[in-house]
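Visitor: What follows is a set of structures to go through.
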Structure P
C-alpha cells in the first residue's frame, strides 16, 4: 500500500513573511513540503486515515495582480485596483480508503502556512494518474496468480512480465473506482526491447486498493480470411471477467529480438561522420535571474508546471525602433501573457475492443511535467547550456527534484536575411539567424516528446514538438494482418494508426490587454479573364474579418484559401500600412481529427474537433478538456466547448485562444524499433508589430572556425558577404 498514515510525521515549515520572487515562480521543494505538511493536519482533523498526494502546483495570482507586479506598461485597465498578491499552492490528494479526492488551497506567505479552502471533488472525479501509480502496476501484476497463469500459458515467466500503465479512458464496468489498464510486454533479457514482445491480454488495476487486478481484458483479433472481426466491433462487456472467451485462442508473443541499443543490436557503428562542435567562446547571449530570462530584446518568465511542463509568461520585446526609443533605452512592448500546452490527446484508429479506449491525454491524465527527463550535457542539448530543475510532489508529500528538467541554449538557424546588389560595384550583405531554445524531453511510457519553445531574432515565437521513442505495439496472430488499421512493423507486431493532437494555450497581450482576432482568407477574384476587373485573370486578394464572438471563432483550417488568424491590438496601428499591430498564427501541421464528432474521444477531448478557438479571458479557464480528465465519459462543464458555447464577446477585449495542431501517424517500418523524430510546429509571426525588419540591427558575421572542406585552413579566402561576389 502506498498510502501515507497521518500520525507522527515530521513537518517542514516555510519561513513566515511575504514572497519576494516573481509571482509566477513555481513551488520550491520547501514550499511543497510546507504545503503538504499543512494539509496533512487538515486531513487528520477531518478523519482521513490514509492518503496519497497527487500533485502540488502554484495557484497563480490574478492576472491583473501579476501584470501590476512585473510593471508591464499600459497596466491592466480591466481591474484598476488589482488585489494584493498571495503565495498560494494548490494540492490534490486522495483518501485511499474511501476513494475520495480533495482539492485544497494552502497560503504560504502569512505568519504561518494556512489552509485557505478545501473542496471534496464530486464522486468519481479523478486527479491525474501519478508516476508512482504507473510504476506500481508492474509490481502488482507480477504478484497476481491469474496474470502469472495467463503469461505462463504463452511461455512467459513472472519476472519477464512488464506493464505500461494507461488511464482507461472510460469503462462503465468500474464505476467510480480509480483504475488503470495495463498494456503488457515480455522482457526476455536484461535491457532488451520489451516492446518487441507484446502480450495478448490487458489487466485492469485498482489504483487505491490492495486488491490489485480487478479484471482482465482480451482484445479482439481479426481472425477471418478477409481481416474482419468475426463479431464486428463491440461495446465493452457488461460483466467483469478474468478468462479469455471460449472462442478466443491465446496468442504467444513473438520471441525474436528487435533491438535499438547498440550493444544489444550488435550492429556495426558507422565511422564516416566527423564531430560537429557547438562553441560560444565568449559565453551565452542570454541572462537569467531566477526564472526570468532576457535575450536579444526579449524578456520573459520561464515556469515549470507538474501538469503542463514548461510555461512561458509575460513575454515582451524591448523595441529600440519606436519613436523616442533607442538601443540604450528601448520601449518594452508586451506580446504574450502566457503560452503553454493546454492539453493533448492521442486517438488511435483501431475500432476493435478494447483498443478504442486508447486515447491518452498525455498532459492532463499523466501530468507531463512529472515525466520530464534529466537532460544530459552534450547529448540532449549541445553548446553552452543553462539548466533549470523541475520540482514535483510525491505520494508521501515530500518533494522530488528532477535535475536539469529544462534546457536553455542558443542555436544558429541558418540564413536570416541576405541581399546581393548584382550591379557593378554592388555588394552583398548576409545575416545569420539565431534562436533561444527553452526545452524539455518527456518520456510517456513507450513514447518521447521533445518540447521546444523557440524565440527567434526576427520576432517569431515558436512551439516545436519532436515525437520519438517507441511506437505503441500489439501482437498479431499467426497469419493475421492489420486490415487497414495499422502497420506490421516487425513480424507479428502491429503499430496502430493514430494521431497526436496538441492544444496550444495562447493568452495574447499585443501592446496591451484589449486584443481581437482577424481571420484572413486568400481569394482569387471572381471576375473572369478578359473582364475589366481581372483582364489577365491573375488577380487575387486577402479578405479579412474580425471574429466577434466565441461561437464565431470556432474555426478550422482551409488549405484552398490559406485561412489564418492574427491576434491584433485594434487601437495600435503600423505607421505605414495603417493596419493594427499583431501576431499571426502560422502552422503547417493542422490535421483534422478523424474520429466522429460524437465519438468517445471527441466527447472527452472537444478541443480536438476544431483547429482554432477563442474565448473571453476568465481566471481559471486554462484546461481545454477540463481540470480533471481521467475516466470522464464527457468533457466537464469547465471545458473549452462549453466556454465557447457561451458566445461571449472576443472583440477588443482580453481574450484567450486554443490552437489544435499535430500529426496523423501512419507508422512505417522505418519507425521501428525506435522512431526517428518527427517534428510539428506552431509559430506566432509579427505582422505590422515592428516598424520594419527587427533583425536589421543584428551584425553580419563571418565564423572564424569555418574552413574549406578540402583544406585545413583558408586564410586567403575572400569574404563574399562583404565583397559582393555572385
Structure Q
C-alpha cells in the first residue's frame, strides 16, 4: 500500500488534524444518523419547513415550483392502459426520455413537499407520483428491464431524480415499495467509483454525480457502509488517489489518472481533453457542495486536506471565466448548443455551489467568498439570481446581500489557462476571451448530436463582453455564422455536421505569457486547420484597453478569411462607420488597420433554429438576429499572407479616430520567426523559433513581454526544458526572480534563463529594481 493511500485512509477514517471541514453545522458525529441526512437533503430540495410563503421573494420561487408541477399534471396520462406517462416522453429507444420522465415526476414531488405550494401534501398529487413511479419501475427502469442508449440517463440523470423523489415522499411510500425502488437504483448505480455498463472508473463530475446517487440511495436504505465508500470515493481512496476530484491533476507526486478534473492554473478538463469549466466543472462544484453539506459533521464527512483546493476552483477556475453573470462560451463544451443553457444559466449553478461552501468556511475565507458572491449577484443586471434560484439558495443569497461585507468590485485581471489553451482579459469596461487548441487540447465537442457546427470554436475565436449582457444569449449560437466567428482564421469550405470534433492539432505552439500584477499579456497560436492545408501564425497582444492582432504565414488551398468582428446587434440599427484605416461599430468599439489593408463588411439578418446545431435538445422555433461582420479576405489558395489590426473594445467613434490618427503601436516583426509589437511601456513578442525582435533575443520558441521593469517569459509549446532570453536594455539592476529563473549580466543587458521543465506553459518572471 502506498504512502498516499495510507495518508488518505488515515485522514478519511476520521482524523481531522488540520483539515478544513466543509459542511453545514450539524449535530455531533455520534448522534447523526441517516434519518437526519434524509431531512437535510429534503431541506436542500425544498428549502425546508421554515420557508415562508408570505415572503415575496420566496413566493416567487414557490410559484415557479407550482408552474412546473401544473404543467406536468396537465399532460400526465392517468389512464389504466397508458403506454407513456407523458406523450412527449414516450420513446423506448432514447434514454433521455427515461431521465426526463423521472425529472418530471420529481417536479411534482418538489411541489408536493414544498411549504406554501398549492400542491403541498395534496393526496391526489401523491397518488399521481406513486402511480408514475410504479409505471416507470414496471415499464422502463428496473433490474429486469434492458438499458439502452446513454449510460448517463440510467446511472445519473434518471437515478438522481428517482432517488430525490423517494426522499421527498419517504413518509407516504410503503417501506417495501421504497426498498424495491432503491434496489433498482442500486442495480444501475451500485458503486461510487465506477459507472457505465462495463464498470469504468468514474472521473471528474461523473464521479461526484455517481457518488451522490449512491449516497442518497444509502440514506434511504440506512446503508452506512455505502456512505463510507462515498466519502472515500471523492478522494479515490480505492484507486490510490489517481482520480480524486479534490486533488489538482498537476499536483507534485500525483498518481496519473485520466487527466480529467481541475488543474492548479484553474483549467478544468472533462472527456479527457475538453475545456469544460462552464459545463462539467460547474456541475462538479454544484454537486460536490451539496454532497459535502449532506455528509458534513458526521462520521462520513469528507476530511481530505485537499478539500481546501475547492476554494482555488472558485477563485481561479470560475471567477475569471464569468463576466457579469455570463460564462465564457469557450469553456462550456457542447452546452452552448442547448437553448436552456443560454441567458446566464451556467453561472447560477456556480453561485449556488459557492453559497453552500460559505457556512463552513473559516471566517477569512467566508468573508472573501461573501464579497465575491455579492459581486456576482449584483453585477448581473441581465438575470436576477433571486428570481431563478431554489428556495434554499434564495435564503442564503439574501443573507449575503444583506451582510455588511462589501462586494469585491469588478475584476481587473489578465489570466491565461495553459492547461486548456484559453485566455481571460478583464478590464473595467469589457472582457475578452480567446479560445485556441493544440496538440494537448481538443478543438470542440459534438457528441449526442449536439453542437453540430462547432468546427471553428477554437481556431482563435475572440469573445468580447461589454455592457450588452445578453449578447451571447438571445439565440447567438444558432444564428451566428459558424464560419465567421470573431478572431478566427478559417478555410471557408462547407463542412458536415460534427466534422473533425474531438481532434487535437499537430501544433505544440499555443499559449502565451502574462505580466504579474498588470493587464498585459501576449498570446499566440500556430493554427493548423483541421482536415485542410490551412496554416497561420496568429498573435494577440493585450495591453490594458487595446488588443493588437497580428497574423502571418497564412497559407492554404481553399478560400481563406480572417474574421475581425461578427457582432450580434442589439437593435440592428447601430451605426457602422468605415474609413480608410479604421472602422467603428456603435455600442461595441473600434478597429484600426495600420496598413490600411482592405476589409470586407456585411450587415445582415441571420435566421436559424436551435435544431440546426442540436438535434437532441434543439427546438424548431425560427429565430432571426441582426449581425455586423468585418473580415479580411485572403482569397483562394493564399501563400504567406498576413493581417494586422488593433481592436478597441468599447471605444467611442471619437476615440477610434484619435487612435487611428496618432497610432501608438509599433509592429516590430511579423514573420515566421516572431511576432512583436511595442505599445506604451510594453514590448511583447511571440517567438515561433529562435531569433531576435528589437532588444529581445530568444534561443527558441518562447513568449516574452517586457513591461516596465518586469520581464515575463513562458514556453508555449510546453515541450522545452529551458528558455533563454537575452534582453539588451541598459539601466536595469537588482533582479528579483521567480523560482527556477536566473538573471545574469550580459553586456549592457541581461541573460535570463527559465527552467520550464514542470511549468506547463505558465509564466515565469524577473523584476529589476
Structure R
C-alpha cells in the first residue's frame, strides 16, 4: 500500500526505496492473484496499462491517481509473469505516449521495447562469507586492480576467426571490415563460468562491467539507458545476473557496476518527455544528444537514489562507478557559444543542484552500505572529489586520474629520441597524486574512435612495441593509486575494440607467442601486485611513495620506492623507457642491505630479451641519488625491475692495498652498452 509517508518522501527527494512500491509487483487483492502497477505521471489526462494480456488496447485497463499525489496505480488480476506491458499516457492535448515502465525490473529483448512482468525476489544468495569480509575490509588499504568488461563482446559463441591472418596480424571476418553482428551473446550463466575463471586466473581483484541497465542501441555500450531498474535481457534474466555476481564473490572477485545518472537516451519508449513535456530531464546535452536529468526535481532525485541503492542491495555489487561526473557538475559542459552559457546564483558555472545530488547519493550509500566503493569518472580540477561531504567534498572514495592517463599515453606514443624532452609527462602525476584517491585508468575510451589500440600507440618494431606495452602496464602497476585496464589490452590486441564482436582471443593461442607472452606477463604482474603489500597498503598517501631519481631524462629512466606499512615490505622500482641496456647502473637505495630481484618485465617468458640480470645486489656505502647507500645492477632496455631488501648487506669492503697511488674516478649514472650488445630490437 502506498502510504502518506511514501508520497511525502518521494515529493521531497528522500524516498530511497521507491522500487519496492513503484513499477509492477505481484499482489493479491480480494483473493485474486495479479499485478499491482504504479507510475509517476503528473499533468496528464489519463494513464492506462496495455500489454499482450489485453491485446495492447490503450483504453482497456485504466489506472487511478493515488490521493494527494501524481502517482497512478491499479491492480490487474490474472496476469502471468513474463507478460509484456507498457503505460499509455494520455496528455491534455490528446496524444497517446507508449512508455516502458521506469521502475520495470525486466524488458523484452531488443528490438522489442516493452517492459516484462517480473518478480525480482527469490534468488538464494550464497555470498555471506564474501559480504562479511567486505564489511571488515578497509577500502583504502586493500588491493584494487580492476578488469573493465563489456559483457556483450568479451567473448561470443561462434565468433571464431575465418580465413588466414593479414600481414598486420589481424584476421578477416564475415562482412569485414564492419560485420553487423558476429556470434551470439554469452549469457550471464556462461560468463559466470568462463569470465569469472579467467579473471581469477589472471589475478585481477575486481570486474567492472559497463552499464547493464536496459538500453536499446548496442553501439551506446549501455551508456544511454531506457530501463534504469532493468538488468538488460541481452544476456539473461535478473536472477541470472545475480548468479553471475554470486559466482564472482565465490571466486573472491568484487563487482563494480557502471552507473549513468548524467543522462538517458531520447528513445520514445524511455524516460524522454515522459508526460509530453520534460519531466525527468532539464535539457538536452549539446554534445551527446542525451537528456540530462533534472536534479532540482525531488522526484527525480528519489528515482536515482533509489536506483543506486537497488543495484547495491538486490544485486550485491561491491562498487558503483559514476559515469560522466564532469558533465553533471558544470552548467556549460559542452557549450561552445558564449551566448548560450548559463550561470548559477553566484555567477559561476557550477551546477549546484548536481553537486548536491551527488553528495546525497554518496551519503546515502555511505549510510546504508559503508563498505561499498563509490568511484567518480571526473576529468576536471573540481576540488575535493574524494573528500567527505561534511568537509565540503563530493563524498567519493576514488576518482579516475585522467591526467595520468593522458600524460602517460602521450609519452608512450613518443618515439625514443623525443622521450627525453617529454620526460616531465612521466613524473608530473606525482605532483598531485595524493590530492585525491586516484584510480589509474586504461579504459575502453582509449581504444576506440580512432585512438588506436594500446599496442598500436607504441613506437618501433614489433619487439619494441610489445616491450613498450609491458613497460606501460608495469608503470601503471607500480605507480601510486588503484588500477584499471580494459579487456583485450592484456593480450596486446592490435585492432581497436569493437562492441559487435569478441576480443581476438586467437591472438594469444600457442601459435602466436608474442600475444600469449603479453598475456602471461599481465598475469604475473597482477599476482605481483596482490602479493606485494607495498604496492597497495599506502597507495593514496605520500607515505607510500618516494622518488629515488625522477630527473634522469637523458636515459629515460625513473626509479622510486614504494613503501608498505612495514619497512621490510619496501620495494625499489626502476623503469627504463628507452631501448638501451646497461651492464652496470648505480642506483641509491632507501637503506643498506642485500636487494633481491623479485620481478623483471624483461623475462623471456614474457617476450623480453633475457638481458643478463643481477639477482642479488649488495649495497655499498657509496652515496648516490642523495642516499648514503647504493647498489649496482644491470638494466635491460624497455623494462621494469622490482627489488626488495632481504637481509643486511653481505658486502665487505676490500682491504686497502699498501702504497696504492691515489686515483680519481668519474661518476656516471651507468655504463651504456655499445649498440651491438643492447637489448634485442626484433623478436
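Rule-based calculations on the coordinates, nothing more; no lab input. Every value quoted in this text rests on a predicted model; they were computed, and no experiment measured them. Cβ atoms are built from the backbone, for glycine too; each structure is taken alone.
Visitor: So if we calculate distance in nm of label points 7 Å out along Cα→Cβ at positions 503 and 607 for every structure here (P, Q, R), which label has the highest result?
Guide: Working: P: 0.4; Q: 3.2; R: 1.4.
Between P, Q, R, the highest calculated value is found for Q.
Visitor: Thinking of P, Q, R, which structure, once log10 I(q)/I(0) by the Debye sum over Cα atoms at q = 0.08, 0.17, 0.19 Å⁻¹, for residues 439-590 alone is computed, gives back -0.26, -1.08, -1.24? Could the numbers behind the result be given before it?
Guide: Numbers: P: -0.44, -1.11, -1.23; Q: -0.25, -1.16, -1.37; R: -0.26, -1.08, -1.24.
Label of the source structure: R.
Visitor: Tell me which structure, out of P, Q, R, gives -2500 once helix-only ellipticity at 222 nm (-39500 (n - 2.57) for each DSSP H run of 4 or more, over all residues; to 500) is calculated.
Guide: Values: P: -2500; Q: -8500; R: -6500.
Computing helix-only ellipticity at 222 nm (-39500 (n - 2.57) for each DSSP H run of 4 or more, over all residues; to 500) on every structure in P, Q, R gives -2500 only for P.
Visitor: For mean count of other Cβ atoms within 10 Å over residues 271-278, which structure out of P, Q, R has the highest calculated value? Intermediate results must be reported in sequence, preceding the final value.
Guide: Working: P: 6.8; Q: 24.5; R: 18.6.
Going through P, Q, R one by one, mean count of other Cβ atoms within 10 Å over residues 271-278 is largest in Q.
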